[in-house]
Structure I
Amino acid sequence: MIPSDHFVRFYNEVFKFLDERDGLQPYYEEISRHQELHCLEQFRSKGLQGVYEYYRKIRVEENCVLDITMEKDRMVSSMEVCPSLSKVLDCDAEPCVKYCEHCAGWSMPLYTKCGIYYVQNMVDPLIPRCASVRTEDREVALRAKREFLDSGVPPEMIHTNLDRWEEVEKNKEKRRKR
């Protein structure tokens with residue numbers, strides 16, 4: 001087994017390599033397809049509650065400082081200290097400027113397939129902190145995006161599947177009919 005300190009450094013170098021060859025997005029999409037084996041059914045059958053349960057486990061497994069709150073119409077998470085990016089920053093290698101995009105990269109296609117909107121504020125690619133909102137309500141997602149932007153976050157730090165709203169809505173309807 002490879003130690004996590006070595007794994008994240010390897011991941012960082014793979015991201016740089018793929019980014020130089022315009023292969024990062026296809027890589028994220030492949031990771032997303034593999035993640036479907038672990039959580040697609042849970043997200044489809046339980047919706048936001050399933051996402052909440054998944055991230056409660058991840059918080060423990062990855063030993064991260066992650067606040068997760070379930071509200072009436074959304075799940076709000078705030079990663080105060082990302083262990084993965086923290087380890088990359090502690091290495092002697094230059095961090096990939098797109099390192100943090102891997103979370104949105106693998107999870108956004110999954111949320112879209114489950115009828116869930118996702119809005120992530122990456123804050124800064126060199127600060128191991130982010131915030132996100134997951135919801136089944138398009139208006140709530142639009143409001144979250146506006147609030148992140150109004151706080152002064154550069155638009156390129158916001159990742160969302162709002163541009164795929166028709167697909168999200170269609171998949172949400174399918175999920176509800178199950």
Structure II
Amino acid sequence: MLAETLRSLHAAWRLACFDAKGLVAFNISASGFWRSFFAAVVALPIYAFALVPQLERAADGALFLTVEAIHYIVAWIAFPLALIPVLRFLRLMPRYIPFVIAVNWTSVLQLVLFLPLNLLALAGSLQGDGAAFLFTLALSLSCIFRYFVARVALETTLGTALVLVAFDVVLGLLLTGLFDQLYRLLV
């Protein structure tokens with residue numbers, strides 16, 4: 001598993017460098033599809049670190065961590081499941097497995113993109129308009145990266161790739177809002 005993880009992260013890095021050939025380095029098989037969800041384990045420490053400021057402000061730390069753990073699991077499953085009817089409608093189902101594999105492994109790099117910002121925020125060095133600008137910039141870069149992955153992995157048009165990135169962002173925002181509301185209801 002270690003060799004495949006390293007190979008997959010290298011493939012994700014190649015995609016991050018806008019090298020479309022990075023896609024062929026993934027294990028594009030049914031077993032590679034299921035193993036690509038191991039990226040959630042690889043990304044977990046980065047995600048957990050990003051939660052530290054919110055955890056410090058939480059009224060109930062244990063409840064906050066429980067809700068966030070469920071949110072994390074649901075977020076990793078929701079997009080691939082929600083993609084099925086969308087890609088069927090777009091007649092892109094033959095590219096489903098490569099796309100989900102690429103999305104899963106590149107998600108690790110997307111979290112790494114935000115890591116320096118989270119470090120600065122945790123240190124208290126990133127506040128106000130500067131923080132908003134840098135987080136917006138990182139989110140924009142993340143969306144551009146996600147667009148490239150969609151375009152290459154799905155072998156689709158610019159418009160379709162943009163719609164799928166928007167779908168991904170909206171789904172993520174909806175899940176975040178839902179789990180934030182759930183935590184507020186439970187506290």
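What follows is calculated from the coordinates using simple rules that are stated; it is not laboratory data. Keep in mind it's a predicted model, so treat the numbers as computed, not measured. Cβ atoms are built from the backbone, for glycine too; each structure is taken alone.
Quick check: -18500 is what I get for helix-only ellipticity at 222 nm (-39500 (n - 2.57) for each DSSP H run of 4 or more, over all residues; to 500), calculated from one of I, II. Which structure matches? If you can, show how the numbers build up before the last one.
Values: I: -18500; II: -27500.
Considering all the candidates, the number was obtained from I.
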Please compute relative contact order in percent (Cα under 8 Å, 6 or more apart) for structures I, II and give me the label with the greatest value. II
Parent structure of the calculated result 2.1, given that distance in nm of label points 7 Å out along Cα→Cβ at positions 104 and 128 is the read-out and I, II the choices: I
If distance in nm of label points 7 Å out along Cα→Cβ at positions 24 and 136 is computed and equals 4.1, the structure in I, II: II
Test item: Rg and Dmax of the Cα atoms in Å, for residues 56-119 alone calculated as 15.8, 47, pick one of I, II: II
